[in-house]
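Undergrad: Listed after this line are the structures, all set down as structure tokens.
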Structure I
Amino acid sequence: MIHSIDPIVDFALRGGLALILALAAMHKFNDRPTFEGQLGAYQLLPEAFVHAASRAIPLCELAVALCLLARSEHAAYLGAGLFAIYAGAIAINLLRGRRDIDCGCGGTDGHQALHPALVIRNLVMALGAGAIILPQTMRVTDFSDYAIAGLAGLTGVALYLAANTLIAQLPASRRLKA
């Protein structure tokens with residue numbers, strides 16, 4: 001049995017994920033030195049590669065965003081791979097006990113400490129990108145379908161941003177409880 005995805009769900013996922021990746025790239029482009037420091041703090045790359053990687057990562061994010069919008073056949077794999085790599089990098093540092101480093105996600109004040117919820121968030125994003133891999137259901141679509149898909153994509157981005165804000169506030173809320 002071959003599973004498929006409705007073309008409107010595909011459209012909403014592609015648009016939402018493309019916007020999230022473009023925003024992430026812009027965040028990194030706007031403050032390259034800070035992102036380079038954040039990337040180095042993960043201690044996953046040899047120091048000699050951190051500078052080049054800090055330049056390449058936002059370019060990759062932007063390229064995947066554009067490929068998603070262009071309906072490239074491989075964009076879903078690339079997006080899922082990026083989000084899985086981010087989840088893995090965060091998980092490795094959490095397992096190392098390194099919760100105080102900045103994730104590079106650009107929390108509410110530009111700083112967001114590592115948290116297990118970030119791993120879950122990135123895995124959910126990888127699953128969303130993975131869903132685009134499914135073939136589309138063949139059906140007639142019209143303007144209202146695409147309007148709804150656009151609103152759904154924007155709602156997904158708003159939920160993503162709200163989740164980021166909540167995750168960024170988790171350490172502060174723990175301090176208030178103590």
Structure II
Amino acid sequence: MKIFGIAGWSGSGKTTLLEKLIPQFTARGLRVSVIKHAHHGFDIDRPGKDSHRHREAGATEVMLSCNDRWALMHERRSEAELTLDELLARLSPCDLVLIEGFKQEPVPKLEVYRPENGKPPLFPERSDIVAVASDADIATDLPRLPLNDVGAIATFVLNHLQFQERTC
């Protein structure tokens with residue numbers, strides 16, 4: 001599995017970019033998975049549902065399954081948060097894993113930068129940022145990609161990871 005990150009401040013458009021990139025990669029014949037890091041708690045379950053009741057009763061893991069998908073929820077309780085490597089080890093095999101967040105992990109990343117967020121760019125402090133996608137003209141020696149040119153961004157990622165071009 002090859003790994004590539006999308007980094008940037010909250011509100012920069014990381015999720016929107018990923019949502020547009022995934023079909024670009026799958027159309028080129030790649031199996032793609034995504035790992036997103038959340039800086040706050042989240043719950044994909046709903047109070048009152050059987051699975052939520054099982055977790056509340058103390059189950060460490062609850063798996064839900066139907067004809068369309070399955071999901072495994074794991075309660076960490078007193079366990080440490082998993083590292084990126086531990087999360088990657090839990091994924092099914094695929095060609096490309098896109099990482100959203102995980103700014104501090106040393107994987108190649110594209111920074112999504114919007115000056116209107118009022119935050120400084122990450123790339124001057126992060127040697128693992130290999131390109132910047134922005135809708136603004138920014139000063140950098142890194143490759144700059146137009147944020148609205150998803151095809152060019154996808155091609156850059158595939159070239160950077162040295163994928164051989166293929167189609168379904």
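Undergrad: Could you tell me which structure in I, II was used to calculate distance in nm of label points 7 Å out along Cα→Cβ at positions 130 and 154 as 1.8?
TA: Answer for the origin of the read-out: II.
Undergrad: If Cα extents along the principal axes in Å comes out at 52, 42, 34 when worked out from the coordinates, which of I, II was used?
TA: I
Undergrad: Please state which of the structures I, II yields 2.0 when distance in nm of label points 7 Å out along Cα→Cβ at positions 34 and 66 is computed from it.
TA: Considering all the candidates, the number was obtained from II.
Undergrad: If helix-only ellipticity at 222 nm (-39500 (n - 2.57) for each DSSP H run of 4 or more, over all residues; to 500) is calculated from each of I, II, which structure is the one that comes out at -25000?
TA: Working: I: -25000; II: -7000.
Computing helix-only ellipticity at 222 nm (-39500 (n - 2.57) for each DSSP H run of 4 or more, over all residues; to 500) on every structure in I, II gives -25000 only for I.
Computed from the coordinates by the stated procedures, all read-outs in this text should not be read as laboratory data. None of the values given here were measured: they were computed from a predicted structure. Cβ atoms are built from the backbone, for glycine too; each structure is taken alone.
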